[in-house]
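*Asks:* The structures considered in this document are given below.
Just so it is clear, none of the values below were taken in a lab; they were calculated from the coordinates. For clarity, every value in this text was computed on a predicted model and none was experimentally measured. Cβ atoms are built from the backbone, for glycine too; each structure is taken alone.
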Structure 1
Amino acid sequence: DFDEAIMKYMRKRHNLLVGERTAEEIKIKIGSAYPRPEVVTMDVKGRNLVTGLPKTVTVTSEETEEALREATSQIVEAVHSVLEKTPPELAADVATRGIVLTGGGSLLQGLEELIETKTGINTMTADDPMTAVAKGTGMYIESVAGFKEL
């Protein structure tokens, strides 16, 4: 989970306790899976784990890349694993058409670039990644139901 990884990083690197909402805000505003052309920063408020008092630290997009590296590496490894097990005909189709990312995680800045760099396969995010899987499943069910009626 990206938010959990950011919370853990903030505890270890900055001795700062932040909640899930703050971690999600960091992820959305400056989170990155791949180096950005320009480093962006954000002031983050939380509780100092040493003193127990409120504390503000400035966090960079480079730090979020570091915080998320283990989680994004697991995604890349999963993509590699699936591609290795893919039948040749389907692999050729993927090589031609590319990889389409769906779900909330696909909105992480730089995830497309990271996967494309690591796999060498064109990677893009679906037009509506939050509902793409549900819509695709619905279309599949309708097509199967229509086929069974024949």
Structure 2
Amino acid sequence: MAVTGWFVLLVAAGAVPLVAVGEPWVLLAWLALCALLGGLDVLLAASPRTVRVERDAPARLRLGESADALLRLENRGRRTLHGIVRDGWPPSAQARPGRVRVAVPPGERRTVVTRLTPFRRGARHAADVTVRSIGPLRLAARQATLRVPATVLV
């Protein structure tokens, strides 16, 4: 589970009633409500583990040249996945963009393109793809790191 900035703002908004009322139970009630909403948001978020990820990366690349590495995401769940995908290349691969927002309806596929421009010779290994599924209230998210290995020789 991961919380978003909206969750932090929601919790901070509870400071106003606490100062106005001056009762500690108001703070506890507000924190309980925030925790309930955050938990509900996590339950309503699509499971990132139901996403099937395939990677297509070039086998070789010249130093200083750029090429695209593709991630194909397939949502095998029953809920639309609204979230963020991070392709885990090392910094020397200069993978751009680092994170991509996606929306994948159930049973559909989306492709995420990552531009690689390595600045060091040798093998560049990518192993993990992190999928963060944000709930409909945008307060919290479910996250999974999936192993999808690839190697590019520079």
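*Asks:* Given 60, 25, 18 as the derived value for Cα extents along the principal axes in Å, for residues 46-133 alone, which of the supplied structures 1, 2 does it correspond to? Provide the component values of the computation, followed by the final result.
*Replies:* On the way: 1: 60, 25, 18; 2: 43, 18, 16.
The read-out was computed on structure 1.
*Asks:* Can you say which of 1, 2 returns 3.0 when distance in nm of label points 7 Å out along Cα→Cβ at positions 38 and 54 is computed? Walk me through the numbers on the way to the answer.
*Replies:* On the way: 1: 3.0; 2: 3.8.
Structure 1 accounts for this read-out.
*Asks:* To test your reading of the models, identify which of 1, 2 gives 30 for relative contact order in percent (Cα under 8 Å, 6 or more apart) when calculated.
*Replies:* On the way: 1: 20; 2: 30.
Structure 2 accounts for this read-out.
*Asks:* A value of 2, 9, 15, 16, 16, 13, 10, 7, 5, 3, 2, 1, 0, 0, 0 was computed for P(r) over Cα pairs in 5 Å bins from 0, in percent; which of 1, 2 is the source structure? Can you show the working numbers first?
*Replies:* Values: 1: 2, 9, 15, 16, 16, 13, 10, 7, 5, 3, 2, 1, 0, 0, 0; 2: 2, 10, 16, 16, 13, 11, 9, 8, 6, 4, 3, 2, 1, 0.
Label of the originating structure: 1.
*Asks:* Given a value of -18500 for helix-only ellipticity at 222 nm (-39500 (n - 2.57) for each DSSP H run of 4 or more, over all residues; to 500), point me to the structure among 1, 2 it was derived from.
*Replies:* Details: 1: -18500; 2: -7500.
The correct label is 1.
*Asks:* A value of 1.00 was computed for FRET efficiency 1/(1 + (r/R0)^6) of positions 78 and 94 (r between Cβ atoms, R0 = 30 Å, to 0.05); which of 1, 2 is the source structure? All intermediate terms of the calculation are to be shown ahead of the outcome.
*Replies:* Working: 1: 1.00; 2: 0.20.
Considering all the candidates, the number was obtained from 1.
*Asks:* Between structures 1, 2, where is mean count of other Cβ atoms within 10 Å over residues 6-13 highest? Numbers along the way, then the final one.
*Replies:* Values: 1: 18.1; 2: 14.2.
Top value of mean count of other Cβ atoms within 10 Å over residues 6-13, among 1, 2, belongs to structure 1.
*Asks:* Comparing structures 1, 2 by FRET efficiency 1/(1 + (r/R0)^6) of positions 30 and 70 (r between Cβ atoms, R0 = 30 Å, to 0.05), which one has the largest value? Write down the numbers at each step before the final one.
*Replies:* On the way: 1: 0.95; 2: 0.10.
Result for FRET efficiency 1/(1 + (r/R0)^6) of positions 30 and 70 (r between Cβ atoms, R0 = 30 Å, to 0.05) over 1, 2: largest is 1.
*Asks:* I've got another one for you. For which of the structures 1, 2 does the calculation of distance in nm of label points 7 Å out along Cα→Cβ at positions 110 and 126 return 2.5?
*Replies:* On the way: 1: 2.5; 2: 1.6.
Considering all the candidates, the number was obtained from 1.
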